[in-house]
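Below are structures written as structure tokens.
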Structure 1
Amino acid sequence: MTVSKQSTASLLQLINREIWVVTARAGQDRGGLVATWVSVASLDDARPVMLAGIAPNHHTRELIDRSGALALHLVTAQQVEVAFQFALGSGRDRDKLAGVDVCESELGNPIVQQSLAWFDCKVFARQETGDRIFYWADVVESGQFGVGEPLREHEMLSLASDEQKSRLKADRDSDVVLQRPWHLAWRETLSGDLKPG
């Protein structure tokens, strides 16, 4: 067997996660973002649970904390412009739901009607990890608006214009600079139940 050493960054590019549009509403404030740290967190079909990791500096994170709820949406490649609507910039600077067809969920979350599928979720647990806050949430209701395969990271990037790629990179780099000290501080204060051995 030949072992080829690669940089961790290049090897992580092998991962191709789904693109999730996350929305939330608290009072009259609403917002959304794109996340890739979303996963099914239960094997029990009768009690489905989702897990979402959201950066603490995002406007939508504030809405999730205030409302205790979030909606998760999958989109297809044909809906990539919907994903870019939520991926670029901050909800503090503009209404990311402007021009997007939405209806209100049972929990009050905006449901993006141009999505492939959606999950309306009620948060029951929260864990801060410095650069991410992880939310465990029960799926209260779900639905499907279309058919197709969920959009993934590599596909979204391949469909991005040069300007969109530049803006995505700038937003990511800015987040890394802001969030790195928070993650390092969290690691320094880990409680006993989170430390190995």
Structure 2
Amino acid sequence: MPNFVETSTIFMPKSILLIGGPSTGKTTLINHLKTLGYPCLEEISRDVIKKAQSEGIDQLFLEKPLLFSQLLKDARIQQFQEATTYDTQYVFLDRGIPDTVAYMDYIGQTYTEEFINDCKDYIYDRVFILPLWKEIHQTDAERYESFEQAQKIQEHLLATYTHYGYTPIEVPTGDIDVRASFILNTLKG
């Protein structure tokens, strides 16, 4: 009689990244996916910006872009690692590690090889890009980019993710249910 050894399967959730320039609806979509029961890790740049503002730095990205990007990259690495701890099929993340490189390229900021290596070392399973949507574009204390600047950022995001081997899937604009269904159906297909 054969000896059967019971083994356990370690389930690693797929990290699903939502990217896009300012005012593309990422936060609204992340919040909606949460209401559908999916674990979602939110954008952390607003927290970094608010902390800097409380310390007297109005726009940390504009005043100290390398420091800002380092703080974001490190926090996004923590999010990437946190995503692996969920016992679920998918974990959605609002922005990823390559976003830091895309934004620095956008402003012409030089950065260390560490940023490049981290973009290569931490790989997301799928990337969805939300297109610019002029009707919902607005600025506030943390989002200062004009629509024209948002367009340039969008171009840098697409170029950066493509450079690192991703093929971002464009999510249609429109009703939040349609956007969420598009992503979920694409993941199932």
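General observations
- For 0.65 (FRET efficiency 1/(1 + (r/R0)^6) of positions 83 and 155 (r between Cβ atoms, R0 = 30 Å, to 0.05), calculated) the corresponding structure among 1, 2: 2
- Which entry (1, 2) yields the derived value 22 for relative contact order in percent (Cα under 8 Å, 6 or more apart): 1
- At a computed 0.65 (FRET efficiency 1/(1 + (r/R0)^6) of positions 43 and 179 (r between Cβ atoms, R0 = 35 Å, to 0.05)), which of 1, 2: 1
- If you line up 1, 2 by FRET efficiency 1/(1 + (r/R0)^6) of positions 51 and 99 (r between Cβ atoms, R0 = 25 Å, to 0.05), the top spot, with the largest value, goes to 2.
- Answer label among 1, 2 for the case where Cα Rg over 2.2 N^0.38 Å, for residues 27-106 alone, calculated from the coordinates, equals 1.15: 1
- With helix-only ellipticity at 222 nm (-39500 (n - 2.57) for each DSSP H run of 4 or more, over all residues; to 500) derived as -15000, matching label from 1, 2: 2
- Which of 1, 2 yields 72, 38, 32 [Cα extents along the principal axes in Å, calculated]: 2
Quick note: the coordinates plus some simple rules give every number you see, no bench work behind them. Everything numeric in this text was worked out from a predicted model, so none of it was measured. Cβ atoms are built from the backbone, for glycine too; each structure is taken alone.
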